[in-house]
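What follows draws every value from the coordinates through simple rules; no lab data is involved. What you are looking at is a predicted structure, and each value in this text was computed from that prediction instead of being measured. Cβ atoms are built from the backbone, for glycine too; each structure is taken alone.
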Structure 1
Amino acid sequence: MPKIELFEKYFQEYEDWFLKNNYIYQSELNAIKEFISPNKSGIEIGVGTGKFAFPLGIRTGVEPSPKMAEIARNRGMKVIEAVAENLPFEDKKFDFVLMVTAVCFFDDVQQAFKEAYRVLKPDGFIVVGLIDKNSELGKTYEKNKTKSKFYKEAAFHSIDDITQYLKDVGFKKFDYKQTIFTTENITQEVKNGHGEGSFIVICAKK
C-alpha cells in the first residue's frame, strides 16, 4: 500500500523544505543532471511536486499522492496517479526512468525496478538518486526518523543493496555520482563514485 498519508497531509512542508535547503537541493539537482539527456523521452517515478523533474525538462511523472500530483500538474507536468510497482505504460516506451529519494517509500523495491526495466526501450537507462544509508546523513536520518514527518515510514538502503536489486532485474553498466559532503549551507561539488557523499546517483543501462 503506497505511503501517501504523510505527503497528503504535509505537502506544503515538503515544498517549503526545498526553499529552506536550496543549496542541498541544487547540489542534488546538479548530480542528477550528469546523467539526464534533455533530448530523450523520460519519466520520473515518484515525481512528488515536480521539484526535480520540471527543471530537468521531464514533463511526465507517476505519483500516488493526489495532492502532490496536483502541484506537479500546476507546474505544467502530466502526472499519472499510480505506484512504481505497477506502471500504467506499455513495454519499451521510455528512453530513461528517474527515481529521486523515492525508493525508501516503495513497498517492493525490486518490483519497482522490474517495472522500470519493462517500460524502458532496449537501449534505455535508469537513474536513481538516494541518501546512502551508510553515509553520515543517512545514519542521522535513520536515527531520527521517528521524529520526522516524512521519513518515519521510510526504509533506507545502502548503495550496495540498490545496486544488487538493479542487477537482479537485469540492469548493467553502472555509473555513480555523489554530492553532499558537508552540512555547510553551500552548493557542493559533484564527484564520481560513491562512499564519500551522502547523496548518490546511480545510473544503469538496460
Structure 2
Amino acid sequence: MRPIGERLLVATHNRGKLEEIGDLFGPFGVTVIGAAELGLPEPEETETTFAGNARLKAHAAAQASGLVALADDSGLAVDALGGAPGVFTADWATTASGRDFNVGMARVWAEVEAIRAPEPRLAQFCCTLVLAWPDGTDLVVEGRAPGRLIWPGRGTQGHGFDPIFQPDGVDITFGEMDRWEKNRRSHRADAFRKLVAAVFP
C-alpha cells in the first residue's frame, strides 16, 4: 500500500468526527487537518450508498488539495426498518432550522414503535472509509458496531444518534461512554483497524 505522508486531509467539517479520527491516527505520527481549515466546501452527498458518498467526498478533497484525503460516510441501520435510516441518517435529523439529532432519534423510535418491532430492537452503526490519492486511486474499508436501540436516550457524550444506541457487550449507550472507550468500540474504529492493517502493515 502506498504511503499517506505526514499530513492527512479529512474531508469533513464535523469537529467531533475530526477529533475522533485525529485520536485514531495520532499513534502513527500522522497530523490530521480538516477540510474547513483549507476552506474546502462540502460536496453534496448525492450517492445512495455509504461507499458512494465517502468516495465522492474523498476524491473531491484530494483533487482540490493535492493531499491524500480520507472521507467517511456513516449512519445508523435499524434491522426492523430494513436498514433505514442508513445513508440518510443525517437527513432524518434535518429541520427547518438545521440538524437536530433529538428530532432524528425521536423519529427512529417512532418508526419502530409504529410497526411494533419486537425487542431487542437490533441496529448497527455502519462506517465506510475511503482513502483517496490525488491521482484518483483509493482504498475502501467498511466497519460495523452492532447493538440495539434504547429509549429514552441516555448520555451527553459523543454526537448524533449515540444516546439511543447500546453497543453489544455493555449496558451503557455510546452517549454515556467515555470517548476513548467509544473509539475502541465504534464502527469507525472497526473500519479504521482495517485501514491501518492495509496502510501500516
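Quick one: P(r) over Cα pairs in 10 Å bins from 0, in percent, for residues 28-75 alone came out at 29, 54, 17 when computed from one of 1, 2, so which one is it?
Among 1, 2, the structure yielding 29, 54, 17 for P(r) over Cα pairs in 10 Å bins from 0, in percent, for residues 28-75 alone is 1.
Determine which structure produced the value 14.0 for mean count of other Cβ atoms within 10 Å over residues 44-51, calculated from the coordinates; the candidates are 1, 2.
The read-out was computed on structure 2.
Upon calculation of relative contact order in percent (Cα under 8 Å, 6 or more apart) from the atomic coordinates, which of the structures 1, 2 produces 22?
So the calculation was done on 1.
Tell me which of 1, 2 gives 32 when you compute percent of Cα pairs over 26 Å apart.
Structure 2 accounts for this read-out.
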